[in-house]
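Computed from the coordinates by the stated procedures, all read-outs in this text should not be read as laboratory data. This one's a predicted model, so the numbers in the text were calculated from it and none came from an experiment. Cβ atoms are built from the backbone, for glycine too; each structure is taken alone.
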Structure 1
Amino acid sequence: MPSAVENIRGMVKTAVHYGLRLLPVDWCSAIGAMGGKTAPARYKKSDERARRVFRALRPEAADPVWLDAAMQRLWRNIGRTMAEYSIMDRLWHKGRIDAEGLEHVEAAKATGRPIIVVGLHLGNWELMGPALVFSGHPTSAIYLKPDNPFEHRIVINVRNRYGMGLVEPTSEGTRKALRILQKNQEIFGIYIDEFIRNRVHAPAFGRKLQITGNIAYTARLAQMTNALVIPSYCLRIGDAARFRVTFLPPLEMADTGDRDSDMLENIRRMDTVIEPLVKANLDQWYYVLDLELDDKTA
């Protein structure tokens, strides 16, 4: 049962969500960018953590001016993304999303095999769903159910507006994911760079690969269903509500018959693809705020 404080917080978030929804796209997004200006002070530890990651992964970050500009872009992107959650279903129809690589999705569907599209928290990461659904590819995806019932209703309403199916990361959710892949009537989506149990599991960035998290879950599902795995990512184009969602060719998954060895190899193959994408676009990656590079194990 939510506390009175949680109820008040939920009602405020609901009012803000629907208030932003009344605005034109550019106004809504710009309000989010303005909120990003105060974020470093409000989330000081996250800002400091991200700066450490930049210095470790990007040599340009040795220049304080470059690093400050990159962090400003990061916070403005996150602020815009949070505000744009209210208008996600409108972005496709307003011509704000360019989708590249959909031919890879079409070719994968033509094989008759199930499809798992794996996403990253880059740009406005939520737009993988609208890009697929509005391109004629029914999709269901894993989502983390918010504890606050007001926030949960927002999540459901946002997905319902553009027709995305929802799968919770539970044992029943796993059974539902398997049914989706076995029936092969829609695509199954999952983000493989999630922050869970105080750890960003992927990309590894030199840390030991772990057989936990969504990246490992994806490897298991692919093994069990013979699914094709298509990496996908979104980038914001400039400092505006414009985006490019890219779908890459399916990854070739190892299938030697050794389940444990194959799973670790398939995790490695996915990590090999996503790591350079994230590294090149750290200023648009949400989980740079949570990544601890000295975390060698789970």
Structure 2
Amino acid sequence: MPMGYTQPLYILPFDHRASFVSGMFGWSGALNPTQTAQITAAKRVIYDGFAAAVAGGIGKEEAGILVDAHFGAEILRDARHCEIITCVPAEKSGQDEFDFEFGDEFARHIQEFAPTFCKVLVRYNPEGDAGVNRRQASRLRRLSEYLSSGPSRFMFELLVPATPMQLEVLGGDIKTFDGEVRPVLMLRAISELQDAGVEADVWKVEGLDTLGDCERIVAMARRGGRANVGCIVLGRGENEQHVRAWLATAAGVPGFIGFAVGRTTFWEPLVALRDKKITREAAVAEISRRYRQWVDVFEQAKAAT
């Protein structure tokens, strides 16, 4: 059984790699040193925004970052020195099927940074390609077994994209899929992965619209002796209104311990900085404000229950 994690967990994720390179800067192919340095500098802006929020009063025992080692190695080292919660991704970026970024060397990479959490992003639809799901589950079990005896805990980011057939049945109505179909598929995905030997300490899941769906996710994550497993809400790059609603709903359910909201926090300020519409200081301040906002929304909703 996993150790689990029950403390509040407020993560600012900026481990985006392929999407960051192409979406933020419009680049493709191998990066030159100047481009790499530009991305590293942009991620430092995000980290400085996070650090400003911590300096402003968010507890270090609750606040954390999720950043890749390729562009954020120095950030990870600084955060660890400052006793900040750190999360490091293990997956290859931009792939539909999970695989290890460093292949069979994944353990050495985790040991190098000794993060609080090792995180994977996995697209897993129980009604999707059965062969893909089996291969993913096999690799993930290997990681789960490795992490069960090490200092880093296992954070599992579950995405359940609609299959073409599922959307066809709904006439292409993605809103109905999100609200009515995905929550059921999420439960099946967690169940199947657990049965395959994949034991997450924290499940990072897409936002849910109802208390009932949040309660069912927690019950599934904690079934069969997994009483200390935690759940957090991801932002999915949605607008502020959506993120606020998801956080407020989840906060009312014991077992949901926090969030991981990335692009909604940093994307617009970074674009404005890239386009020289705001200063670096202003970008840092805005990222800090947005991150602080999510903490406030979650904690106020939790206190109201």
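With distance in nm of label points 7 Å out along Cα→Cβ at positions 175 and 239 computed over the structures 1, 2, the top value is the one for 1, the highest of the group. Starting from the value 2.5: which structure in 1, 2 was distance in nm of label points 7 Å out along Cα→Cβ at positions 47 and 271 calculated from? Structure 2 accounts for this read-out. From 1, 2, which structure was FRET efficiency 1/(1 + (r/R0)^6) of positions 111 and 191 (r between Cβ atoms, R0 = 35 Å, to 0.05) = 0.90 calculated on? Traced to structure 1.
When mean count of other Cβ atoms within 10 Å over residues 23-30 is computed for each of 1, 2, the one that comes out at 11.4 is 2.
When FRET efficiency 1/(1 + (r/R0)^6) of positions 231 and 279 (r between Cβ atoms, R0 = 41 Å, to 0.05) is calculated for each of structures 1, 2, structure 1 comes out greatest. Among the shown structures 1, 2, from which was the value 22 of relative contact order in percent (Cα under 8 Å, 6 or more apart) calculated? The value was obtained from structure 2.
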